[in-house]
Structure I
Amino acid sequence: MQRHELDPVSLLFGLVFVAVSVGYGLTHSTDLRLDWAVAIPVGMLALGTAVLALVVRAMRRPASEDPLDS
């Protein structure tokens, strides 16, 4: 299988979809109650931090060390 470039937007939306579906499943199948007014901002902060880390990592990597060039 051939490698492809990372698509951060698709990854981000996929992680959001998984997090919301797991939260929904947990709140409807157990006695766990999530406060969505807190969970949504915390999730957005976590996703923003992850995107910022990806950007900083991409800026610091020299072009010659790009593993996708091989």
Structure II
Amino acid sequence: MNVQYISDNTGKTTGVFIPISEWNELKNKYKDIEQIALPEWQMKEVRKRLEDYKNNPNEVQDFDAAMDDIEKSL
């Protein structure tokens, strides 16, 4: 498999890029790979957070800043 790793500005791996042809092969091999089975409570939380963001788009913090705050409190 020809994957590419995606990193943040500190070099930490944050994601993986899979070429579309290989993704399609995986979908053919594993028919339910795209099905997401989240509990309803989790879907409600996601919807709430999206609504909060929509109503207050200037009151957000990027991932790196949020992680810095969390690490400081540990």
Task: Which of I, II yields 3.3 [distance in nm of label points 7 Å out along Cα→Cβ at positions 25 and 49, calculated] - done: II
Task: When distance in nm of label points 7 Å out along Cα→Cβ at positions 9 and 33 is computed for each of I, II, the largest belongs to - done: I
Task: helix-only ellipticity at 222 nm (-39500 (n - 2.57) for each DSSP H run of 4 or more, over all residues; to 500) from the coordinates reads -23500; which among I, II - done: I
Open item on the list: If log10 I(q)/I(0) by the Debye sum over Cα atoms at q = 0.13, 0.14, 0.19 Å⁻¹ computes to -0.55, -0.61, -0.86, which of I, II did it come from?
Closed with: I
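A short reminder: the numbers here are calculations on the coordinates, not readings from a lab. Owing to the predicted nature of the structure, the values given are computational and were not obtained by experimental measurement. Cβ atoms are built from the backbone, for glycine too; each structure is taken alone.
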